[in-house]
Structure 1
Amino acid sequence: MLRKKSTDAEKRLWSLLRNNQMGVHFRRQVPYGNYILDFFSIEAKLVVELDGSQHYSPEGIAKDKQRDGYLIRNGFKILRYQSGEVFSNIDGVIEDIYNHVQEALQPK
């Protein structure tokens, strides 16, 4: 249901994350606890969120802080990008995600 309501930015980013293009499997619109994660890789313990304008209101900032705290406590790293970055700097977004994936896959 949620996948049909993806924003243009989410669709564009998904086209570059799907099919293991980053070296790990990403899923989109994944339920986790009380939240729906935009993009999620269990292998990399990585959550990628695209933030629209609602995330920059005082209420949105507070909700994101609570959500991020929950995910961090559960061992995940959260990467947040403004939706517009997917159109203005897609190479930078993809490079950043790729670097975090590679870091997560390094033996500890």
Structure 2
Amino acid sequence: MTEPLSELDDDFLKEVSTIIKTMGHPDRLRIGELVRVNEHSVKDIQQALGLSQPVTSQHLRRMYHQGILTSRREGHRVLYAVDSPLIEKILECLKETQAEVKGRM
């Protein structure tokens, strides 16, 4: 019997691939970084990142439907937070990599 070419499970790779595709936009990465620590409303996210309300909502909707974000109502506001341990790891890896790469420039 031959050994598998990868130690990564096919189902896991498919899931990760979908999440990476979704997060493949700089604004979505920024949103993930912003809501990773604290919940934020659409308006908070929009103002913090300088995006229009429709663009912000579109990004949030896509991230929510991929299971990257969770949302909850608080009065009239909808608050968003990261709901994926994979996103936590990806964002942490990006921070570490940025520090290493910038240190070499």
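Derivation of every value follows stated rules applied to the coordinates shown; laboratory data play no part. On a predicted model such as this, the values are computed, not experimentally measured, just so you know.
As an exercise: helix-only ellipticity at 222 nm (-39500 (n - 2.57) for each DSSP H run of 4 or more, over all residues; to 500), calculated from one structure in 1, 2, equals -20000. Which structure is it?
On the way: 1: -13000; 2: -20000.
Value -20000 for helix-only ellipticity at 222 nm (-39500 (n - 2.57) for each DSSP H run of 4 or more, over all residues; to 500) corresponds to 2 out of 1, 2.
With Rg and Dmax of the Cα atoms in Å, for residues 23-86 alone derived from the coordinates and found to be 11.6, 36, which of 1, 2 does the value describe?
Numbers: 1: 11.6, 36; 2: 10.5, 32.
Checking each candidate, the match is 1.
When Kirkwood radius over Cα pairs in Å is compared over structures 1, 2, which one is greatest?
Working: 1: 14.3; 2: 15.1.
Answer by largest value of Kirkwood radius over Cα pairs in Å: 2.
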